[in-house]
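Structures for review follow.
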Structure P
Amino acid sequence: MNKILIFTASTGGGHNQVAKSLESEFKAKGYDVVKLDVLKEISKVLDVLIADGYRVLATNMPKMYGGLYKISDKERINNRITKLFTKITSDKVYDIIKKNSPDLIIGTHPFIVNVIGRLKENRRINLPFISVVTDFQAHQTYINKHVDAYITGSCYTEKSLIKRGIPREKIYPYGIPVRREFLQSKSTQRRKKDKYFTVLLMGGSMGVKSMKKALKNLVKCTHPLRIIAICGNNQALKKSIEKKYVSTYKDKKIFVYGYTQKVPQLMDVSDIIITKPGGITVSESIIKNIPMIIPYYIPGQEEENAQFLVDSEAAIKVDEMKEIGYVIDYLIENPEKLEEMRNNMKKIANTHSLDSILELSNRLIKQYKYEWGIANEG
């Protein structure tokens, strides 16, 4: 039985979600899988400093976070940062690898890339390594010549890696891994419609103020709407919305969810999604071919994700919340535009394949074992 070691980190939930999806897929195929949060394993202090620091900056000081993201994306500055990080962490990561004896290492966070690269360069390990780029533009931290394969969300990401010197043959646009439930039911329900245009509002990640502003402007639409609002774990927000909006508007059917595992099914019955463009949410929307309205994003990788979707004509970015109602009315009155956006999502999704990721992983394991055998015979 081959063993997979997956490294993730808790700077945002996306990296962990990808790691969990991969863990589930590999286990279903009979692999032995170990999934670890690299920061938590190495140092509690480092984990608090980096993971909690990310949350504070991204939530409370997004412009500052965006500025730091862009500065650290510059090669010279990034090299200094990664050199320090790898120096601090490489011995402990080596001990983790030695203890687990994997046949393949997968990183769903860029922090681990240069650590593994250093260990391979110094010949302390001889193992295949796959880096999963969890957004649609590759940050400089992902770049290392010792990565055997990059899994990307699109050909757009592929181009950004090539610009940074990564050979095309190392890049596989198989999609940012999502739960298999998103692949299982591509419903045609949204095409068998009643008079209600269905909007999925993924508000949990947008924050309370943004969620309420979005709803306030949605109910101003002149057309009948079915609004599905997902509040995540924020029960206070859920109760507030239910009290203020449910059963208040005759031509607006409003359904409010807290945390739910039914997102794939809710996407299936929706015409459009309003959310901020985290890498995983974007990938899920691509798989479901559901166009997006983007009213808010965190500067940095989400800004780049938004630009990718807008450039692909699969999403509309609004500068102010009050524009949401106008955009919805426009799309209802111009269904050919909505269909065009949906088709553009479908084009992006054409290369997405969890099975291809598994096949690539198996191929790399066999390749390394074969080369190791030849070397030993020599």
Structure Q
Amino acid sequence: MPRGTGATGDRVNTSKRTTVGTAALAVALVGLFGMSFLPTSFVVQQPGPVYNTIGTAESADGEEMPLIEVHDAESYETTGSLDLTTVQVLGDRERTPSWFELAMAWFDRSKAVVPLDSVYPEGVTTEDREEQNAALMVDSQAEATAAALTELGYDVGGETEISVVDVTEGAPATGRLEPGDIVLTADGEPIADADDLRLAIAAGDGEPVEITYERDGEQDTTSVTPTRASIDGEDSWAIGVLLTPMTTFDFPIDVTIQLDNVGGPSAGTMFALGIIDTLTEEDMTGGENIAGTGTIDAEGTVGAIGGIRQKLYGARDAGAEWFLAPADNCGDVVGHVPDGLSVFSVATLSQAEDAVEAIASGQTDDLATCESP
């Protein structure tokens, strides 16, 4: 065969291979592009806004207001910051992130990809979750105020009730109980917490449960027949209600917390510190930028929260150099602290206050960290 003919054949084969390869790549790219728009079963948690509890926040009317205001008692000027941190969730049951957005989040240390059901359980809409978080925020502010005033030596009284936060659509309690109802008894037994109701339902083994509740100041009783449901991975009897303790406190002074569009209980510790600083003549922060997170109860116990890693990055990006983390979250903190941020663990409001004062004085060597309690 002439040399020229062989060369031409090689060029033809090479050209065909190139065409096939290009076509395959194009098909793959089109496929990947199409997949990026397919629905997923995940959402993305990412750092949210940061708010200085001893600073100002924008009201619903767009006016800058002190985030914490105290009436009926002397308040003092503050310096530095005591930032509460938040987590934003990208996606909900109506619209989940694309596969492309998930892929980007997987390679971002400040974000986390979590199952949709862990944030929005089956039957819970975005509106339901917002209502739940709003109720938890109101309770968190009250608990923080009680803890702060108690820490300062005030006498705080209160009464705790078990309130319905949400009723799952289509559940046995639908049409019988409503958000805001106060659950008093189940089959005649007083209900002091969610476990009491769970035990009363389980004891009936599927039989109707007589629930006495209070709504708008009036008491009534309804009969609810439980169904089998999976709760925390276990099959048990349930009526489809979410309960939370709601405490009505008798405060000796009036404390107002102005913060819109933020929900959940995790800002409690920073609210309490902000109230203490506002009511304390000495400059508690020493001008330092301190952030933190953690639930709080009226006794001053700091509780674990979700999204601690995202909050660490949010605090660092907002300019904080110091961070107060719940001791119970230390397992999620170690190995995930961004550069430029020092983290101290706290289990009580008193420890958190001591940590702030130690940071202000530059004497942090003896403070507990997640690596060395």
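Just so it is clear, none of the values below were taken in a lab; they were calculated from the coordinates. All of these numbers come straight from a predicted model, not from anything done at the bench. Cβ atoms are built from the backbone, for glycine too; each structure is taken alone.
Key figures for this structure:
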{"read-out": "Ranking P, Q by Cα Rg over 2.2 N^0.38 Å, the structure that comes out highest", "value": "Q"}
{"read-out": "Which of P, Q yields 21 [relative contact order in percent (Cα under 8 Å, 6 or more apart), calculated]", "value": "Q"}
{"read-out": "Read-out helix-only ellipticity at 222 nm (-39500 (n - 2.57) for each DSSP H run of 4 or more, over all residues; to 500), computed value -10000, structure in P, Q", "value": "Q"}
{"read-out": "Which entry (P, Q) yields the derived value 3.0 for distance in nm of label points 7 Å out along Cα→Cβ at positions 69 and 357", "value": "Q"}
